Structures are given as structure tokens and as C-alpha cells.
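Take a look at the structures listed below.
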Structure I
């Protein structure tokens, strides 16, 4: 067990901030699954919606949380980055994890570090550490649905250690983090498409033809039912200072009257992706 005791939020955040964001020795997916087993914190994968993308994945997670809660479901949501406190990344029923809940999860992972080392694994990177903490939180606070947002990319992201989530979704793709993901839309889309799992329903932003070609090909290879979403599916789109109102003609969830509290037309696609994932 790790002998260093950390008993305050401030000290825990300071410790986390000293952990490297990236590591020359990256844990593979089997390592992360082993860590989850050691923590007794494996996810109920059939309750998980896994979300990747360059733009809008945070919005999709927020919309999906709202839709599920409106339907009477309980939710656990893992997103990034945070603005002020790292606790913002962990939300249960839309509310930030309590200080006690945060410290319980931090302590569980912190005390497991030597166990990981004994199994030949290095200390988790910053994002991996937070992901493992979220898994511990979900064990202690079970919910009807879990929403996981990738940190960077998809194929090699810590969240991709899940093998059979309920749904996978990918938002719009653009040229970002090119030093890690590639310098073309096709290359970046290929990294994001790494979250697509065999036989798991897949929803994607169909706005960019180059990215969509990658998604369609991968979905066919993985025998997935794919649900494209694009702006043409938002009928009667009205934009005002109060946000968007429109009818979403979705393939899975059907015809829906939707309201988005942001006056940005592009959010219509994100809202429909969330509605498809909830449906």
C-alpha cells in the first residue's frame, strides 16, 4: 500500500497535478482492465454510452445527461477538461461529486499504486488516474446510465478499455492535436473510430464526408448498426436568444421536438446525437 497519506482536496489535487499528462510507457487496454479489476471497479458496460470527437463531445454528454434525467434515469458522467476544480469532471445526476466522494475515490487509487507496481505496471497518467477514480465512484454510487467522454483521440484513450458499451457516438472531426492523432481528417477520424466496437450501435456526425467515410467503413468492418446525424435532419430550426427549437428527424429515436439552450445552430446536430444515444 502507498504509505503517503493525503487527506485534503487541496493536497490530492496537488498530487494529481504532479502526475505526467503523458508517459513514454503507455498502458494498453488490458493493463487498464487489470487496474479496474484490482480496484474492484469494473463498469457495468451495458449501461455505458461512450463519446468521442474533436468538437461537441462535451455538449453531447451534457445533453445526454439531461435527456436521461428527464426520463427518470440516474446518471454518472465523466468529462474533461475542468475549469476550476477537478471535481467538475465527475458528475452524478448532473451534480459535481462531493468532496467526500472525491477523496474516497482518490484514496482508493492512491493506495493501489503499489499493487499496480507489483503487477509490473507504472503509475497511471493523469487522465488514467482520473478515469480509475471515476470507476471507483461508479462502484460506490451505481446509476442507471454511465456517460464516458474520451480525453484524447479514441483508439488509445483510457476510456476505450471498455469492450462492449451500450452505444458509441462520435461528434464532428477537425484538425486538432495533430502531433498525437495525425495531420489529416482521415487520420484523426481513424483514431476516433477506434472506439467503435463489434456489434455496438454507433451514432456519428455526418457533416464531413471525409470523416464519415472512415466511420462507415469501420462500422461495416465491426458489423455495427450506424446512425448518421447531419443538419438536414433538423427541421423548422428557429434560433433566438433563448436557444434553438427544432424538430429532429432521427433514425433511432424518431421524430422529436427539441430545445437547446444555446443560440448556435451547430448544436442541433449534437442534440440529435444525444437523442439518438438516449433512444
Structure II
């Protein structure tokens, strides 16, 4: 079974990734999915529902005891939680141990703690065996990478760019020339630390044609980053903001950068997958904690 506190809704990248996992199971595996939020009418949720030969159960509004009892009555062998402590976590359901084997995978980069899950599913880079002391669970080491992705299906534009192609002029409104070298940061601003930002500023200032492209997730982040750029002495004209990009154009727009920069405090996860599928090298380095090693 697969459990999603976010209800496999379209706004979660995990839902898009999980959809292809569910659809790819052997017919010998009976899959049941459990949604902690209601139906958003999205195609990805319906695709997941269609792959659940054992049923698709709605848990929105169901008390934890009743939800756990319902899962237990399905007599699963394994229950895979895809939410962890992120959106609408179902910890109170998991803590009642509705399945004999419970695994956390994908949604939350870290241990669940206690006896909530038996295994954390990672890989030898993000969660190497020598880091097992960081986990209350046993480590389940998957082939690289542990993050599933469905880009050949869910992001077909990454494999077949549109014609005519998107241009830098369209995306950057003239702020970036074709000859510029664009360093892109697709992460949200809270992941950007002062020491990392100052390093970016030094690197971009040292290269005459370099530009720093940052997605404007909100106006507060724009003001904060602009102030930091001035404080660290970023040369005028080298900082470029764009708004969030329409999904149908997102992969092609990201491909207009030259290098994607990671944020070591909390490294790229699904945004890193997007960058790689867009054909960009991802500049990163790993720390000790799992959340710093996924990129």
C-alpha cells in the first residue's frame, strides 16, 4: 500500500513521481493507495487511482484510529508512507501500526523517529550505511537514485522541446543576452544562506558575462535577496529575477541556463531532478545530514 497525507494531489511533485511507480508494478503485486486529502480532480490522482488494483481509499476526515483499522483490514504486507512530516502528515495513523512492515520513502528527507516506520528507503549516497546512526529505522538501500521520477511521461516537454524553441529574450525580457553565462537557483529563498550567497556573488562578479538567475517565489524573497546582493557587492545588472514559470514551459525555460546551483543547507530534491532533465549540470556538495546529500 501507498499512503499520502497530501492525498496524491496535483500540486505535490511526489504525486507525479509516484504515479509511474504505481503504474509500473508487476501484476502480481496488489496495490492499494490511501489519500489523506480529498479529490482535486487532477489527472495524476486519477492515474494513481487507476493503478490501484486493491482499491483507492479516502482518509480525509477519518479519525486516525478508524483510518488505521481500515488499512489493517486490507491485510497489507507492506505500507509505504510518502509524506513523512511534510504536508498533512499521517503520523497518528502510522503510529497505530496498521501494517506489519512500514517504510518511509520519498516525501521527507530524514528519520521519522520512534517506532513509526521500520525502514527508511534511501540510497548509498543520500543515506549511506555509515550514517545509519542518524536513523531510528533500518536503512533500505535502493539503487541510485532513490527518488523516483516520471519525466518521460509527466514532463514530455523535457524530451521533446516545442517548435519554435523558447528564447532567452522571452524568458528574461532582455535582461540576459545569448552570450551570457547564466547560473540558476531554483530553490526557495529560505534555503539560501549568507555564506553560500556571498560565494555566488564572488563567482559571478569574477566572470564578466555571468548572471545570477533566481526564481521569485514571492515578493518578500525578492526584497531580501536584492538587499543581500547589494550588501555583498554584486555588480549592477548581474541579478535577474523571473516569476514562477508556467508548467508547460518550465523545463525548456530552465534549459536556457548554463549551470544550476544547489543550496547545501537543504539540497535540491525534485528541483534538482528538473534541472538534470533540463540538461543542466547541478553544482552541489554533500553534508552529513540526509537533507544536505540528496542533490
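If helix-only ellipticity at 222 nm (-39500 (n - 2.57) for each DSSP H run of 4 or more, over all residues; to 500) is calculated from each of I, II, which structure is the one that comes out at -11500? Answer by label: I.
Work out the source of 21.0, 65 here, i.e. which of I, II gives that when Rg and Dmax of the Cα atoms in Å is computed. Source structure for this number: II. Each of the structures I, II was assessed by distance in nm of label points 7 Å out along Cα→Cβ at positions 42 and 130; the largest value belongs to II.
Hey, distance in nm of label points 7 Å out along Cα→Cβ at positions 218 and 242 derived from one of I, II reads 2.3; which structure? Structure II accounts for this read-out. Taking FRET efficiency 1/(1 + (r/R0)^6) of positions 34 and 250 (r between Cβ atoms, R0 = 35 Å, to 0.05) as the criterion, the highest value among I, II goes to II.
To test your reading of the models, identify which of I, II gives 13 for relative contact order in percent (Cα under 8 Å, 6 or more apart) when calculated. The read-out was computed on structure II.
Read the figures in this text as sums done on the coordinates, not as results from a lab. Everything numeric in this text was worked out from a predicted model, so none of it was measured. Cβ atoms are built from the backbone, for glycine too; each structure is taken alone.
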